[in-house]
Structures are given as C-alpha cells and as structure tokens.
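Next up: some structures, all given as structure tokens.
Computed from the coordinates by the stated procedures, all read-outs in this text should not be read as laboratory data. Source: prediction; values computed, not measured. Cβ atoms are built from the backbone, for glycine too; each structure is taken alone.
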Structure I
Amino acid sequence: MSYFSHDTAVIDEGCQIGEGTKIWHFSHIMPNSILGKGCNIGQNVVVSPNVILGNNVKVQNNVSIYTGVTCEDDVFLGPSMVFTNVINPRSAINRRGEYAKTTVRKGVSIGANATIVCGNDIGEYAFIGAGAVVTKTVPPYALLVGNPAKQIGWVGEYGHRLEFNSDGVAICEESKQEYKLENNIVRKNSN
C-alpha cells in the first residue's frame, strides 16, 4: 500500500488513492472516489462516492465532500467547511439523480466553516474566508467573505491580497509575482 490510513478509517471498494496520501481517524472514503498523490485527509472526513480530489489536496477535520464535487490540485479545505449537492433537499423526496456539479480549481483555499452551495465553481487560486456562504460562481484570484459571500478584493497564488496600481498591475509581497487586472479579470504575468 503506497498510502497511509489510520485503523479507524473506512475505505470502500473501488477507490483509487494516490501515493503518499494520508487518511486519518474516523474518516470514510466511499466507493469509486479518486484521491490524488500527497493528499491529507483529516479526522472525521466524509468523501462521498465518485468525488475526485487532485494531488496535494489538504482536507481538514470534519469536512464533508459530497458527490458531484471535484477538487483540482493544491486545494485547501478548512476545518468543518461543507459542500452541498442538491439545491432543494427534502427528506421524503429522493433527489440522487439531481446532484449538481461543483469544481474547485487549482490552488483554491476555503476557510473554516465556509459553505459552498452546489453548482457554483470556484476559480483558480480564489480565497474563500472563514464562515463565508458561496452562492455564486467565483472568479480566479477572487477574495470572498461573508454571508452571502461578497468579493472584497483579489489574492495572488501565495494567498496575499493584491493591491493594483493605476495601470492595473499588482506585485505579490512574498513571491514578487506580477498580476494584471483588466476588465475585472486577474491574470498572472509570465515575465
């Protein structure tokens, strides 16, 4: 076995788990889920059937990742954050055939206790603050907070807030990467 799972973890048939992935106490990886290389699945995490997690995805304690969710590489899911997968759930009505899809793009961070309402994709390197409730699609590099979540700025790939000058250029304080804001779209310059 090229991954680690704690004795209390449950891993169902048909899962694919990448090399170096760690699955901790009381977590449940349900049938046909795919976990990439180097993932860390914290305590009491549920990964529902057919969920796809890319490489180096960090899932903190008490997170539920429901069917219909795909997380690309380098995603961080904070403690007790949650995804939904049905817009109008009812206990007496089976809506299993109505699961909405949600894609979390590369490098996204989602803070503790945030909720991502299904069908709303999160753009690459976006940052969702703790407790935010995301009800709309999120553009790449956007910084969102609140309930309902509202965009309050932009962040770079290192997670620092970007301050754009009059030419629409920002430099990350840590990485020194340069970003350009044009027509409300942020792109990293390749220079």
Structure II
Amino acid sequence: MQNSSQTQYDPVGWHGTTILCVRRDGAVAMAGDGQVSLGNTVVKGNARKVRRIGNGHVLAGFAGATADAFTLLERLEAKLERYPNQLERACVELAKDWRTDRYLRRLEAMMAVADRDRSFTLTGNGDVLEPEDGVIAIGSGGNFALSAARALIDIPGMSAEDVARKAMKIAADICVYTNYNVIVETIA
C-alpha cells in the first residue's frame, strides 16, 4: 500500500523520457527521445519533447505529464515575451508561479531550457538550476545520458550535437524507457 508521501510530487519516480542538453564550444544541443510509456507499455515512439520557443532563441525539453508540460511551456513562453532576452529572469518568474500558484503547484513535469548563453533545469519545487559543466539531463533515462555526456564532453572533435546524439544512444541502450528515435535541436 502507498502512503501519502509516496504519491506526492516525485520526479525521480517518473518513467518515460530522456532529455539531454549539452553545451560545448559556443554551441548548445538539446536532445529528447520519442518514447511515451504508460506503465510498462510503449504507447508512442515518435513524440517530440524538445521544442524551440521564444521566437526560436530558446530550446525547451520536458519530462513528465504531457498536458502539464505543455502548460508550463506556454507559461514560459509568456514569461519570455514579458522579459525578452532574459532567460534566467523568465525561468525564475515561472518557478515562482509554479511554486506558489495552487493550480500550477499540482503540475507534474520538469523542464530543461537553454539559450545561446545559459542552461537551466526547472522543477515544481521552485528550482532553477544552472549546471556547472554545461550538461543537463532529466527524465527516467536522464542519469544514463548525463553520465555518458560527461564522459564524452572532453573528446576532441566532438560537437555539442555529436555528444548529445552519442549520449542519447548510450541511454537508449540501457534505459527501457528511452528509445532511439531522437530529436535534436541546436543553437550555434
């Protein structure tokens, strides 16, 4: 039997996606797999979980409940319109709303966002986290992709996109909730 603490917001327990953001040599690449799972069943294999927002200047990837993620993407887009070219400010304002608004507080999703200069992870706990090494990963396969990307990031000749694609393949080799149908968006 589950107790109430087990049914609360728990991004670690979510299954069904892998999003990876890699920053290297002045470029950023965000990759997301296409698998949508319902329990232990694959429902769809070609979902698009990485999008361009903010007039194409911001990459956003999401993990969690799809409707919740789209609600958050719309809210972030509105914040970017209010604070153009200020990704950090837009993320902080969204995180404040997400944490304090009764409706938003119930949304179960995580987001990775990046522009040409900065990358952030956003959570419903009010977190706006910037990685120290330029690599972000979220979702059930996130730790696999993160480990692979960190191992690959210093290999000479690999671009941010190369690292993201190879790390996502490694994650798909290991995580049953990650597939090989990967969408990659880049900002040079």
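Below, the figures for the structure above:
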quantity: With distance in nm of label points 7 Å out along Cα→Cβ at positions 40 and 112 derived as 1.6, matching label from I, II; calculated: I
quantity: Source structure (of I, II) for relative contact order in percent (Cα under 8 Å, 6 or more apart), computed value 10; calculated: I
quantity: Structures I, II, by distance in nm of label points 7 Å out along Cα→Cβ at positions 24 and 160: label with the highest value; calculated: I
quantity: Structure responsible for 0.45, with FRET efficiency 1/(1 + (r/R0)^6) of positions 56 and 96 (r between Cβ atoms, R0 = 25 Å, to 0.05) calculated and labels I, II on offer; calculated: II
quantity: Label whose coordinates, when distance in nm of label points 7 Å out along Cα→Cβ at positions 128 and 144 is calculated, return 0.6 (choices I, II); calculated: I
quantity: Test item: helix-only ellipticity at 222 nm (-39500 (n - 2.57) for each DSSP H run of 4 or more, over all residues; to 500) calculated as -10500, pick one of I, II; calculated: II
quantity: Source structure (of I, II) for Cα extents along the principal axes in Å, computed value 48, 42, 27; calculated: II
